[in-house]
Structure P
Amino acid sequence: MKQLLPVLALFLFLGADAQTNRLVNYVDPYIGTGAHGHVFLGASVPFGAVQAGPNNINKGWDWCSGYHYTDSVVKGFSQNHLNGTGIPDLGDIMIMPYTGPVRTEPGTQDDPTSGYSSHYSHKQEVVHPDYYSVWLKDYRIKVELTATERVAFHRYHFSKDNKPAHVIIDLFQANNYIGDKHPKFYAHLLKLNDSTLIGWRNSTYWANNRRIYFAIRTSVPLKDFTIINGTTPTTSMSVEADSVKGVISFKTTPAVVMLKVGVSNISGEKALANIGAEIPGWNFDQVVRAGTQKWENALGKIRIDAADSIHRKIFYTALYHSMIAPALYNDHDSSYRGTDSKIIENAPYNNYTIFSLWDTYRTLDPLMTVIHPERVNDMVNTMLAIYQQQGKLPIWHLQGRETDCMVGYSAVPVIADAYLKGFTGFDANLALEAMKVSSTRDDYGMKYIKERDYIPADSERESVSKALEYAIDDWSIARMAAKMGRTDDEKYYTHRAGLYTRYFDTVTKFMRPVLANGSFREPFDPFQSIHEWGDYTEGNAWQYTWLVPQNVESLVSLIGGDKAFVSKLDSLFIVNHSMGDKASPDISGLIGMYAMGNEPNHHIPYLYAFAGAPWKTAEKIRRITDEFYTDKNDGLCGNDDCGQMSAWYVMSSLGFYPVNPANGVFVFGTPLVRRAVIKVGEGKSFTMEAVDFSKKNIYIQRVTLNGVPYRKSFINYKQIKAGSTLRFYMGSHPNVLFGADPADRPVSNPKF
């Protein structure tokens, strides 16, 4: 026995150490819940359909996700939330436990207990990716939440204070709304038996006429249950109306009440089946442990050695935020309701939703091809199904509904990138057809592209941004057509991909709006930005002049060659001037006129490499990450936009970035971690090491790939997927020769 004791002690120590060093312990979901981050806070699993979390009372734009760190009043707990968007929606099936008299309204921020809302404190919250809990001060109730892919699990602990206890299911509440435009709702609630409720809710806000079905299983009998129509209690056990609420009351308050809330986009019965398939029992802690392991496995796609625990926390929180959306949008049996409202039974792929493509095509989707190759084909198949159902590829797709938010047909580079990287689990001919149809419509200025080769600014708002985004998308179509041997398509879209030159003013060196008469709009102010009704989408000429990632070499030439390009790029990070009182709040995280908080800027710091000065990228990346990515609740300088802001940090931490999101080329910057091991599929791992890594040593001196000297200032997807070892040798002063030779610079249009 004495001989076994040291072994047992070592085993216990290692077990405790493994728990302590789990990657989930480095995730801080509070990061981004303050300022303009708009991130989701609550319980979920990677890419799950359910995001169960708290909802504050509506207070404005920064409450888009339903929760903001500055708040101290919770009105309930909804089963789904958006992560980091600039427009609110979801917040379906809000549930709130409380005590005292029956209340059917949430109350107000100043007087929450005039309704069922309650004060809370961050000191009495516990937040993990798979688990959330909070103490409701006004009712002395502990609320716990966890989740599987399609089911939210609630556990409420009531105090013994002899007050009547209630749980309200409020189908009239939303995550948030902006101004006076309250969402429109229509809902149905049915008591199926003494432990089961089912129903659905229709809503119209960002997404039009969106419907979600649900089922609720309770751990205690529904002996005292009332459905409320508006403000009127009914005796019916089935109500369908604009404002539907259900109240569960207890004559004798139980110590613990548990609810399992399943969701579906087909029926309440399907939601009930999802509960049976995913959480058949009532072991809450077991579900938490399973969720923790799912996140541990997902975060384990990248293992890093960072400078300290703070940087490790920022990195793994960013990686976590990159895996909340897209979200599953099918039932456990793989069935789902399409955009055309028809039911697809047992689809041979997982269907997804929440495609914030104008944001995510730039970084998040290329990152998916590296660390989540098993999901890429499913996501592309989802997009192709959406095309067949609605007649075009998704723009900004939200739970079966097209919002048409933002400019461009940004599913195109995502699909092209997957095809060009060798993903074969979808129909390439259908994909090219979908791209062509989506790019030859007549709306959003496309008819002018077909008729005139440019979009007149006096005929179409945001004309410059639309045209530049279309050119990126068209380049992607041309590239895919070329690989497929579709010569005519390649020629046509190659021409369209170059139309950005029509907006470039050789005198001012800016991308400018062009009028119907062919002249540039006058007067011209490169700083001015007019939200939604100007010539640029959430930006100005200083920011959009660089949006030519499909042909950076051409942009270098237009601006006047390497020296002029670098000089103007330097100026972007220096110039400072008002953008006007009509500029979007999304233009945030400013360094000069560079806006880290807005996606069209994300590739810009990496453009130096195309002019032979990658060392300047290192300086910009370090400044951006030091200033705008922290471990505080305001640690994001702008909307996370379904993980795009976070994905940028993840990619940049590895030392390389996909400037052109569809050509498989990753441009070097500066590594933010000492070492990273990336699981790239097929049992292979790619390793990045930064030799002589330190806060001061930000400049790449030289590089080796698999131990062999490597002169290029970029790496490609095939080299990453091969499971290579990339070593950056770092120093405190620039090596201006590294990457300076034109032969060593990134290529916008590499050979297949």
Structure Q
Amino acid sequence: MTISKRFAILAERDINKETFVEPWPEAGLIVADSPYDPQPSLRIENGQVVEMDGRPRADFDALDLFIAAHGLDLSVAEEAMSTPSLQIARMLADINVPRAEVARLVSGCTAAKLVDIMRHMSVLEMMMGMAKMRVRRTPANQAHVTNFREHPALLAADAAEAALRGFSEVETTVRVARFAPFNALAILVGTQTGHGGVLTQCSVEESLGLRIAMKGLTTYAETLSVYGTERAFVDGDDTPWSKAFLASAYASRGIKIRFTSGTGSEALMGHAEQRSMLYLEARCLLVVRGAGSQGVQNGSISCIALPESLPGGVRAVLAENLLAAMLGLECASGNDALASHSSIRKTAKLMLQFVPGTDFIFSGYSAVPKRDNLFGGGNFDAEDFDDYNVLQRDMQIDGGVRPIREEQALAIRRRAALAIQAVYCELGFPPISDEEIEAATIAHSSDDMPLRDIVPDLAAADDFLAGDKDFVAVIAALQKHGFDDIAGNILEMGRQRIAGDYLQPAAIFDKDFRVRSAINDANDYTGPGTGYRPDGDRWREMQNLPQVKPPQDFINDQLGEPIARLAELGPASGGTHQEVIVAVGPAFGTALTSTINGLAHEDVLEAILTGIASEGMLARIIKVFHTSDCAAIGYVGSHLSGSGIAIGLQSRGTAIIHKKGLAPLNNLELFPQSPSLTLESYEHMGRNAARYALGVKTTPVAVKIDNGARLRLIVKTTLLHRRETEEVRDHQLPMELRFDWEPSLP
């Protein structure tokens, strides 16, 4: 059997570590358009839904009953259901149709109708729809902060850095459930160190989550999972009504609440009922809306690999995000769980939410390394911060993250670690040592932290949860130890819970604790020139990456004192004997003194002249002033050379061997990749030029091809060429140069 080397290499690509399967509708392994999905229908009699999506009321399951009673606006339902799905799809993509008009119709659509609308839309059209239907005008982002060792100082430090980086929400979870109150405490203290007003949650079992919230340690929750089939709900020991009740319990305590759903969960649980993933997700979203939640975390979430194994899986994930926005729900649009081994594929998936913007582009950007993320990895993590910031800058898109400097990170991490140390000390918890503070300040992961004895930590966490101490005790501890600003931020978070303004749809806080929500920051996108655009201070902040340098810095590396051994002799004349001319650019040895890869010009000249001399050939050096073009420099040199052979040399190191009689852009040898040229290359170049002048057959200089050189150095190339071009004198004739050197030949 013939083995293809190309296919063998392709087989090792990251993309081929993944699983791809054919659709199997009977098992729910189909993302949309299952042959078993119902057709849209709705019949209302005496103000009551008596048929929905082909099912009579007598056959309604729990979800049907809940949706019919709470999930549909019956005042607009008949109009919505009679409006062709294609027409609504066109309204979604049409910038001339206001968001409110689409939302009005959608509020009366059944699950099957919602899916039928999506059936008509491409990914591009869905992105246009998302840009318009997003609830909050200003996009934001949520971070995951966890660590495998559940170390409080590291949790606080990472949470502080995440807040400083601009995340509006920070979520933690647990490896050991009993750590929940301490983990929640650590990220509360950490976030309010980095940026007052960051919302926090601890993702745990729902009743435990509510107890932690009632202690004032968290300010939002999104652990209320809903499912698209009755049996999946039953397996979760829940119903739509119990979820609605729990949501109201959170809200009554001033806790912002989002539900969680996502394509694929029902198939994973074995209860898809032959329905497509998108249809079941549409049912979930109608339940969420009916339960009165202000938002939803969806986008397949931890099931992402399941829809991605199927055709159209990523499109379906975008569709479920759009459905949430259409229904007026805040959308935390996934991108949290690791979506692919392939960096290309995971980034392509992200772009579907990143480009149009969602309320929370990630429902958990891993602000820690993947190996420390207890949510199961992270599509992007702490090692991708620079990449993500560059994406924002590249596209002028606000992805909810800001660049920071290392010194800023170290300072805020240390302060957060010291603050949690003070709380532990004052409340009688197992002490956090100074060694742990220093480690947390500079740590990348929990591998960098000293080991703690978790037994006393767990006992203290149990006592804290069972006792009457709450966030007020934390505030007092911080004030006693001089952390008044952090204490003030936590106190303000408590006051905001009483006010309840951040329970508005899609609410976040800005840095001054002002609420931004669908009420006072409603999405107003209606096409070009409208909606949210990063500008002013925010756009300047996005551009100000730590790795950005002033252009002049790239030129300064190539500057130095003019070469003392290089002097002008007078106007260059045509040669009358066998020779090789070395023609250099107008900045050579004066305005610029080294090549792009740092080779000193005088060393380059010595190498070239040594190569020419090694073949017994004479050389002259001329400086060309009227052009900075490499081919033109070599062309001029060849016409002044007695042999008709010349080397043209730009100041940045690009070179050419030219022969008189050839067109300017034709040549004997071209050396365009100057970063790859060494002194040995230049010496070989001189030797070959001499051999051409002697009429001796020669093998072209072998040079390294570096396909990444242009990517790394095109800016520097541009700036160096610009500097050389500044030295051009249009009417100045070439000058002959003297170079004091002694050839070191064998």
Comparing distance in nm of label points 7 Å out along Cα→Cβ at positions 248 and 720 across structures P, Q, which is largest? Q
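Using distance in nm of label points 7 Å out along Cα→Cβ at positions 336 and 512, single out the structure from P, Q with the greatest value.
Numbers: P: 4.6; Q: 3.2.
Ranking P, Q on distance in nm of label points 7 Å out along Cα→Cβ at positions 336 and 512, first place is P.
If you work out distance in nm of label points 7 Å out along Cα→Cβ at positions 112 and 312 for P, Q, which one comes out largest?
Details: P: 3.4; Q: 1.7.
Largest value of distance in nm of label points 7 Å out along Cα→Cβ at positions 112 and 312: P.
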Rg and Dmax of the Cα atoms in Å, for residues 288-463 alone derived as 19.4, 56 - corresponding label from P, Q: Q
Can you tell which of P, Q yields 169 when volume of the Cα convex hull per residue in Å³ is derived from it? P
When helix-only ellipticity at 222 nm (-39500 (n - 2.57) for each DSSP H run of 4 or more, over all residues; to 500) is computed for each of P, Q, which one produces -13000? Q
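Consider the structures P, Q: one of them gives 0.90 for FRET efficiency 1/(1 + (r/R0)^6) of positions 168 and 352 (r between Cβ atoms, R0 = 30 Å, to 0.05) as calculated from the coordinates. Say which.
So the calculation was done on Q.
Readers should treat all values here as calculations from the given coordinates under stated rules, not as data from a laboratory. Fair warning: this is a prediction, and the values are worked out from it, not measured in the lab. Cβ atoms are built from the backbone, for glycine too; each structure is taken alone.
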